[in-house]
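The numbers here are math on the coordinates, done by the rules we state, and not lab data. Bear in mind that the values here come from a model prediction, so they are computed numbers and not experimental data. Cβ atoms are built from the backbone, for glycine too; each structure is taken alone.
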Structure 1
Amino acid sequence: MPDTVLVLGASGFVGYHIARALVGRGVRVRGLVRPTSPREDLDTLGVACAVGNLLEPESLVRAMDGCASVYHAAADYRLWARDVRSLYETNVTGTANVIRAAHQAGVSKVIYTSTVGALGLPADGGVGTEDTPVKLADMIGHYKRSKFLAEREARNVAGELGVRLYVVHPTTPVGERDIKPTPTGQIITDFLRGRMPAYIETGLNIVDVRDVAEGHILAGSRGQPGRSYILGCKNMTLKQILDTLSSVSGRKPPWARLPYAVAYGTAVLDTWISMAIPGREPRASLEAVRMAAKRMFFDASRAVCELGMPQSPVEEALERAVRWFIDHGYAPAPHTGGVRQI
């Protein structure tokens with residue numbers, strides 16, 4: 001009987017696509033989910049679900065029983081939280097629990113999903129790599145800080161216990177089935193709803209979420225333990241991303257560029273209001289705007305050259321994202337009669 005692989009965060013955006021890619025390879029997959037996590041898509045894939053929590057070590061050990069490897073793609077991915085302690089508990093303490101549970105369960109290797117947000121960017125505004133110098137003080141906001149500390153904790157615990165750890169750094173994945181949605185998916189849905197009258201001057205590295213899933217699997221099979229791999233593809237300004245979304249959806253892109261000072265002031269006010277009103281979240285959090293002050297451009301050549309990570313056209317991934325969001329009611333259908341083919 002083939003070995004079982006456990007995917008943590010299997011009901012999430014990246015985790016689901018990892019599970020899907022593994023199933024496509026004939027691997028028997030088990031997904032760790034919370035009691036309230038959606039499971040319909042995992043059931044369709046034939047993924048067995050184990051109920052657990054990153055903060056309950058016993059549940060992790062049970063879920064890992066009989067597993068050859070673990071993909072840790074579970075995280076608290078929010079750029080704003082009323083209580084930031086939950087970010088550190090899930091991302092830092094939870095990650096340490098995963099590594100210790102893997103050691104206790106006899107798992108041979110762990111593939112850990114970090115983020116390019118935990119990597120450095122050149123001071124001159126250039127493109128970042130896995131080796132760009134970085135320190136905790138460079139992290140903007142609690143999400144990045146928590147992921148930086150989580151990766152450091154993962155490496156320390158894995159080194160102490162002798163667990164083989166493979167670290168991948170996805171850039172900005174896009175594609176179908178962004179249920180939550182992620183902060184990037186929120187940009188797409190806001191655009192489709194006409195909620196982006198202006199844009200700020202920033203940039204991101206965009207990558208097809210399916211390629212990110214492949215990159216995880218390739219890292220575990222071809223990568224070197226302890227080595228970092230950026231899973232990315234194309235560096236694009238926010239204006240270029242919005243123009244691509246416009247060509248796909250038929251909606252007009254925003255034409256006005258918002259000065260950073262105005263965006264920052266608006267975010268400060270919006271965040272302050274959200275803190276004062278229970279249940280309200282800011283449209284544009286202060287953390288998100290502060291992150292946008294730098295272009296998040298990265299070089300994924302190490303993953304391409306050493307792992308053979310695919311580089312699918314990101315325009316097609318953006319098109320799939322638009323179709324999925326419209327088909328699932330996140331945004332109204334375009335007046336032009338449908339999503340355009342790129």
Structure 2
Amino acid sequence: MKNVIFFFCIVILTLQALLTNALASDLEPVVRLDGYWKFNIGDNMNWAKPAYDDSDWDDLRVPGSWEDQGYVGYDGYAWYRKKIMVPETSSDKQLYIELGHIDDVNQVFINGHEVGKLGVFPPDYVTAYDAPLTYYIPKGYINFGAENIVAVRVYDDYERGGIYDGDLFIGYDLYAKYLDYDLSGNWKIFFTNEENNSFAGDEIELHDIRVPSCWEIQGYAEYDGYAGYIRTFSVPKELENESLYISLGKIDDKDKVYINRKYIGSVKDMYSTSFGKGRYNGGDWQIRRVYKIPKGVLKPGEKNSIIILVHDEGGVGGIHEGPIGLMTYGNYKEYEDAFDDGSYHYSNFVEFLIDVLD
């Protein structure tokens with residue numbers, strides 16, 4: 001009996017380690033955001049401005065609900081503000097802000113610029129209390145080596161409120177180092193009622209979208225269905241004679257990729273790779289996409305187009321995590337090898353036990 005108990009203890013501890021690894025962020029922190037923030041109840045969009053004087057606001061510890069810090073029973077609007085310094089040494093990196101979980105609706109600003117929002121504020125209230133919050137920070141929004149203001153607008157409908165748990169920081173994608181040409185940033189997106197392979201550019205309405213970042217936090221809350229991402233780019237001269245791959249990070253849920261209107265691949269092509277082994281059973285949304293670009297598809301010295309058709313089956317949608325860009329064969333292999341360690345994701349406990357006992 002003791003041996004059986006010991007075995008299951010080992011199994012549980014191992015499973016915990018696997019789950020921790022599966023849920024761990026792929027961002028490397030540059031500035032930690034936990035600690036005391038300025039806090040005030042009410043709602044005023046002027047509170048997003050960097051020059052606003054918040055010296056008479058309360059100090060609240062983050063993460064931690066405001067209900068547990070003196071605002072018992074308060075439901076409604078409130079704001080957080082924090083002054084931070086971002087080192088000059090990070091100016092060459094694409095940065096993101098991670099804010100754990102916020103109850104219920106949030107809108108985040110850096111130096112007065114909105115970087116994202118999740119949930120829907122009243123009167124059409126929709127909660128996002130359990131959604132992980134990672135927002136792309138456009139270049140130019142941060143003052144490197146100088147003071148910056150992070151402001152977070154929150155609406156709480158009931159029970160605990162505010163930035164209540166999780167890891168909070170500004171950081172960069174650990175795996176962006178494998179990119180030879182970064183394609184993150186501003187893309188175009190269109191939404192459609194059905195899968196669209198016609199590429200009828202004259203008949204679709206294009207909207208601006210940041211990549212990587214799910215579309216819910218960019219004004220398309222609760223949208224589930226079909227969409228298409230579009231981006232044009234020129235191949236850098238130093239890469240024209242290389243064997244190239246396109247990395248598209250993680251996409252929720254299904255995708256089909258075209259370059260210059262030629263089909264390149266879809267998520268099923270990733271199942272047998274180190275990015276997909278054991279992970280596709282847990283959902284396509286967590287598989288990293290990297291597709292080989294066949295010779296002759298890219299046009300050196302000309303504009304090339306990428307079209308990514310996405311089908312979101314529910315929850316968060318779109319290209320939600322990087323890295324996004326072109327890789328040479330050498331960097332692609334290093335990127336794949338980084339995941340070829342056997343620490344696969346398991347869709348359920350039975351699957352895990354079968355693999356352990358095999």
Distance in nm of label points 7 Å out along Cα→Cβ at positions 78 and 166: greatest across 1, 2 for structure 1
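Once volume of the Cα convex hull per residue in Å³ is calculated for all of 1, 2, which comes out largest? Present the calculation step by step, with values, prior to reporting the outcome.
Values: 1: 135; 2: 172.
By volume of the Cα convex hull per residue in Å³, the leading structure of 1, 2 is 2.
Tell me which structure, out of 1, 2, gives 2.7 once distance in nm of label points 7 Å out along Cα→Cβ at positions 70 and 158 is calculated. Mind dumping the intermediate values first?
Numbers: 1: 1.2; 2: 2.7.
Corresponding structure: 2.
Which structure, out of 1, 2, was FRET efficiency 1/(1 + (r/R0)^6) of positions 102 and 278 (r between Cβ atoms, R0 = 41 Å, to 0.05) calculated from, if the result is 0.85?
2
Which structure, out of 1, 2, was P(r) over Cα pairs in 5 Å bins from 0, in percent, for residues 46-141 alone derived from, given a value of 2, 12, 19, 19, 16, 14, 11, 6, 2, 1?
Values: 1: 2, 12, 19, 19, 16, 14, 11, 6, 2, 1; 2: 2, 10, 19, 23, 22, 15, 6, 3, 1.
It traces back to 1.
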Source structure (of 1, 2) for Cα Rg over 2.2 N^0.38 Å, for residues 134-189 alone, computed value 1.56:
2
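Have a look at 1, 2 and say which one yields -3500 for helix-only ellipticity at 222 nm (-39500 (n - 2.57) for each DSSP H run of 4 or more, over all residues; to 500), as calculated. Before the final figure, lay out each step's value.
Working: 1: -12000; 2: -3500.
Matching structure: 2.
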